[in-house]
Structure 1
Amino acid sequence: MTKNLTVIERNQLDLERYVPALITLLANKLSSGASACYRKNFDVGVVEWRLLALLKVEQNITANRMCQMIGLDKAGVSRSLKILNKSGFVSFTKDKNDGRSSLICLTEKGIVLHDSILQVALEREALLLSDFQTEELDILIRLLHKLNANVGKVNAFDPHVEDD
């Protein structure tokens, strides 16, 4: 059975110690703040930024690959890619190996936008981490990778299946 790391009083979660809630709260606040900042300064939201950042790392990939890499739903990725394509930041080419798929890559205009937002994203990250010592940051990153590695197990969990 699993370890109960969250103290439950009166049959309710302790939101100060329930890790999924803490991560979600942090992620939601960071995403909404980033989206407001990027919309105001670059006329794109945080989802478009995530796609630009991914495409800078890995060019000529499908929308499905993008969904897998950044964990966003297909509809949201599709909407954002249409916005980026209409604005001239990404281009689509038919996949020669699979005629049903399109490969997506950054345009020169998209690279310029990416590089501009990157500077702001890194400044925001520096502010977020400003109170951390180097050792603490290394530990945080290691722990986040451990959590990420366990997401598959968490998402596969079915409470109706008994442990052997």
Structure 2
Amino acid sequence: MQRLKVWDPFVRLFHWSLVAAFAANALFIDDDGKLHQWVGYVVVALVASRILWGVIGTRYARFASFPPSIAGAMGQLREMLTGLRRIHVGHTPLGALMIYNLLLSMLVIGVSGYLMTTDAFWGVEWPEELHEASVAWAEISVVLHIAAVFFESWRTSVNLPRAMVTGCKELPEG
């Protein structure tokens, strides 16, 4: 096994903080309360910080290292269907698309939630509908993300959950 430092402390702290904040707001905190709003602001601040880190951060944290690519995603799907095991040190192409999806979803949730608290949009239906639809989309995306992480861990023999805890990927030789 080859052990490579991939995920820096900021990326890991961001990831697990976002997991905790989104799960708390989606599952446990009363959505009519102030705490829900404040946790929403934390989510938006986390995403804004991650976007900045995606520009100035470490090698594998930078968006330049995992640009959104339909061709790359299709290539990864072909690899999966044909049994080819290509190991990606950083994010996979499908993983990159999921990251962009989740970051955008969290921002839409945060902005639409904020709009619902303003005088201009108080009682207007579309921000609430957008908020609820975006939360549902994010929840579906999270379930797909978790399933894909476990599937790819099994398929490639790289323990991805452990890598997001330790920061190191243990890659099979060859």
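Which structure, out of 1, 2, was helix-only ellipticity at 222 nm (-39500 (n - 2.57) for each DSSP H run of 4 or more, over all residues; to 500) derived from, given a value of -20500? It must be structure 1, since only it matches. Among the shown structures 1, 2, from which was the value -0.79, -1.11 of log10 I(q)/I(0) by the Debye sum over Cα atoms at q = 0.16, 0.26 Å⁻¹, for residues 73-144 alone calculated? That value comes from structure 1.
The greatest value of FRET efficiency 1/(1 + (r/R0)^6) of positions 129 and 153 (r between Cβ atoms, R0 = 35 Å, to 0.05) among structures 1, 2 is that of 1. In this comparison of 1, 2, the computed figure 60, 31, 29 for Cα extents along the principal axes in Å is attributed to 2.
Each of 1, 2 could give relative contact order in percent (Cα under 8 Å, 6 or more apart), but the derived value 16 comes from 1.
To test your reading of the models, identify which of 1, 2 gives 17.0 for mean count of other Cβ atoms within 10 Å over residues 97-104 when calculated. Checking each candidate, the match is 2.
Read-outs throughout are calculated quantities, based only on the coordinates presented, and are distinct from any laboratory measurement. Every value quoted in this text rests on a predicted model; they were computed, and no experiment measured them. Cβ atoms are built from the backbone, for glycine too; each structure is taken alone.
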